Structure 1
Amino acid sequence: MTVTPLYLAIDFGSQSVRAVIFDNNGNVVLKHQRYPLKYLHPEQGFVEQQPVWFYQQVAICCQNLQLLALAQNLDLSELRTLGITTMRNTLFNLDANGQALRNAIVWLDQRKASNTPTLHWGWRLLFSVANVLKPVLATINTLQGEAFINYIAQHDQHNWQKTEHLLLLSGYITFRLTNHYVDSSANIISHLPFDFKTQQWHKPTSWQFQALAVKTSWLPKLLKVGERLGQLTASAQQELHIAKPLPVIAMASDKACEVLGAGCYRAGQLHISLGTAISVTLLNDKFIGPKAFYPAYPSLVPGLYLTEVMLPHGLNVLSEFIQRHATELQFLTDTFTYTKGQSTSIEHLIELYLAANNVTARDLVFELSKFDQVTNYQQGFVNLTSHSIFEQYVAIQESVVNSINTALKQLLKRVQCSVNKLVITGGGANSRRLLQAISEKTQRTVDKPEVTEAGTLGVAIILAMQDKQYSSIAEAVNSMCAETTVYTPVTISTLTRSTGKNDTNSEQK
């Protein structure tokens, strides 16, 4: 009898947390998702939550997987390993006993520190005297203000002094599962004293430690992608309803896993994630950040980095517009008939209406930069007269496409790389109209992998490799990644192919 290995991938994102069981061919066996996630907002601009809440969401997802398995009479005895990917820059302060001292601050939080640590006079002199390094000082000042730990040191001195362990979300979940203070070096994307090039903590004498209110003893041990972080404790097994002490394997941040799950594993491949936030990411064999004095991030592929541009506005702009006009859009649910398996989301219904009525924005323009500055959407429009809400929707969508094109041009100029193909995943990739618009605007082919779980699939690929199912990333991607629909700047092609079949899609200079 042939045994099929199974792998548990957990993805904790900004809006949802999901637990997915894959087989070694990349097929989804079981999935449970909790959405939407609710955060606490004690003050305007604050986004936080109780630490135990994060672990509870993971536990509930895993418990429901077991219930689904029982209902479907599925045997999970071949479940071999577990991997976790999470959103970035979400900070946890724990005491010496591993107890949370305060609410965790989520990356969406906008608070800033105003009273930050002072650099040693030698560093200040160097940065101020050398003209070429003066921009570095400005970058350091920005880093210090945005660092959550500096805010805590300034405004919550009591709990800062009691801190003995400082973890990101990935490290906190790992601690709750294994009872080890350890994390993957590819997960440390935060305002912490981390060397992105060597992927280790900076030395205590570095300016990074002086700029941040962090002690070396607080930081977790870092392991490489694919290494074993520990195994499920008896209590974690009971809480997750998992029958055996699964090994927990080191992964990377959510975007890095999504890039691999989309089939991107070679230098020069470019990935766009269309989600609440939009990121434009190039896999790079050179350590080049998106702009001067900013780092490239770790990837799941050894020897490669992620040069990433995060757009200030994502598809949350369109989501907010839909929410504000929900009543006016209600008629769409009665307008279109459905076939089995067809999406009934309001976004899909809008797509159908736009196509059926050939809606354009006419001369309407939306200034995306004003999104956070206006309480009335109409103030963000230029030339708004008698335009319908659908024409307004198209104008906003066009502004998002323009911002992606601008970010793409800036990124390629920065890294001196030519790219003729874009790989796009995320919730927005379900919009054929949006993908075609990106293809037209950028004048590049767009590949859309037919996968709904790119992030967790990236986790599963590494787990399968760690389990010796594949001898290389290329072999794993070719076997586990999904078919891809191709969009061209002229028409939508019906061509599909295996993601890993092409040898290259770009040329690095």
Structure 2
Amino acid sequence: MGVDYLSRKIFVALLIILFSLAGNGWALAADSDQSRKTVDEVYEYILKYHKDNPEVQQLVEGAIWGMIDTLEDPYTVYLAADEVDQFVDSINGNYQGVGIYLEAQSDYPRVLEVFPYSPASEGGVLPGDIITGVNGKNIKGLPLNEIVDSIKGKEGTLVDLAMERDGKEIVLTLKRTAVTVSSIDSRVIGKNTGYIAVKTFGEKTAEEFKEALDGLAGQNITGLVVDLRDNPGGYLDSAAKMAELFLKPGDLIVRTIYNDGTGEDYVSENSDEKIKFPVVVLVNSFSASASEVFAGALLDHGVATLVGDNTYGKGVVQKVIPLEKGGALKLTMAEYTTPSGRHLNEIGIKPDYTVITGELQLPFAMLVLQPGQHRVVSISPGSREAFVDGEKIPLKDEAFVREGALYLPLRFIFEALGCEVHWDAASESIAVKKEGKEILISAGGQTLLNGNRIESGMSMLVQNDVSYVPEEMLRALGFSCSFDGQKAVVEVK
């Protein structure tokens, strides 16, 4: 019923890494098992007699992947020798490319961020540019990971990017170089709220996070937003060390459980003064693995409020084991639970406040940190933009006027006003909740506020699977709403 999902950024790996690469020191069972002898026998026959004369490495890798495939575990992976460094670099934000961060859209990706001093920055790429081609090839509709791979390449080589900017087509030729992406982005937003985005949990993430947190605390912030949206995970130790900054000594951070029933507890040893300002953690369906460890620890200990969408649900831990002849095995070794004992695999974490519209999750977090804040939303019929407290927000579904009445996209307007929006199957209605109030809006025309029927004279409208609410209904529900024929202004005071 009118649920709209934003295009999501694609990422390479969903993982928790238990340890970084090191000598394995593992003892394997003696090679006397009859089953292994059978495998060796089949290998010898294929190698010696098959008509296609297969290569040894082809058979070896095929056998390895055959064993892995029987596990039906998407996270256990064999890494060839040339893939190991690439894998570790991807976690730590190191790669060879041009230094841009792309966001998927319906046809072509948009440049979300240009890294300072990168080839893209020096070559003239700007945030908001639409990438339409790579090396002369139109990329319309291609998966984002394929586009990213085509832009990356060996250091010193050239890549041509065709882009659309302000309705004009431009082509820039950039020289690829080694790029290191910081896993942390921090700043003050609003009047005095700290904001830290964590893109991945690399080796230095916990250290970088503490530096950012100390810097913001020195600016006398009164609240903090930690943004884990689209963060696929990384090193478990990094997530645990970050969580320590918010917990008391002795607080359980995460528990890992191995296949023999034994486990390991990660416990906070933080002796610093506990953070005293309120904290909101932003999550979405691509917040995975180590992100869920951090978010789950803060949620279970009651030191943060979660806002956004249900997390990915990857509750297992991998270890990267170097192999004697080269390459490595990324092996699922354990499951983990949050401090309260919750299992997250294929379940994820449901946030305290569910907000589906991605662009409204941060404004919603600001209302959580400042519950008495005055919120003003402005929308013009036919426009693809709205303004929330003066900040421009993309609008997927346009407002429109029908028979003299203004209809506003229901999910957007209510989430912008700080309400949660759900489908209530029992009453076949849309449920809108805010600060103890519950509004049930049915397509049949009935509207209930805390169980009492509200007469607005107008009903919700469903068009192209999107629900719209008339301005008169907003007024009847107690919201301040004005419409001068050009622009609607809705307020929560």
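Rule-based calculations on the coordinates, nothing more; no lab input. Keep in mind that what you see is a predicted model, and the values were worked out from it rather than measured. Cβ atoms are built from the backbone, for glycine too; each structure is taken alone.
For the read-out FRET efficiency 1/(1 + (r/R0)^6) of positions 164 and 228 (r between Cβ atoms, R0 = 35 Å, to 0.05), a value of 0.65 was computed from one structure; give its label from 1, 2. Label of the originating structure: 2. I have 11, 28, 26, 21, 13, 1 for P(r) over Cα pairs in 10 Å bins from 0, in percent, for residues 276-387 alone, calculated from one of the structures 1, 2. Which structure is it? Computed on structure 1. Between structures 1, 2, the greatest calculated value of mean count of other Cβ atoms within 10 Å over residues 60-67 is seen in 1. Out of 1, 2, which one gives -10000 for helix-only ellipticity at 222 nm (-39500 (n - 2.57) for each DSSP H run of 4 or more, over all residues; to 500) as computed from the coordinates? Considering all the candidates, the number was obtained from 1. Out of 1, 2, which one gives 25.8 for mean projected area of the Cα convex hull in nm² as computed from the coordinates? Of the options listed, only 1 reproduces it.
Set 1, 2, criterion distance in nm of label points 7 Å out along Cα→Cβ at positions 268 and 364: the highest-scoring structure is 1.
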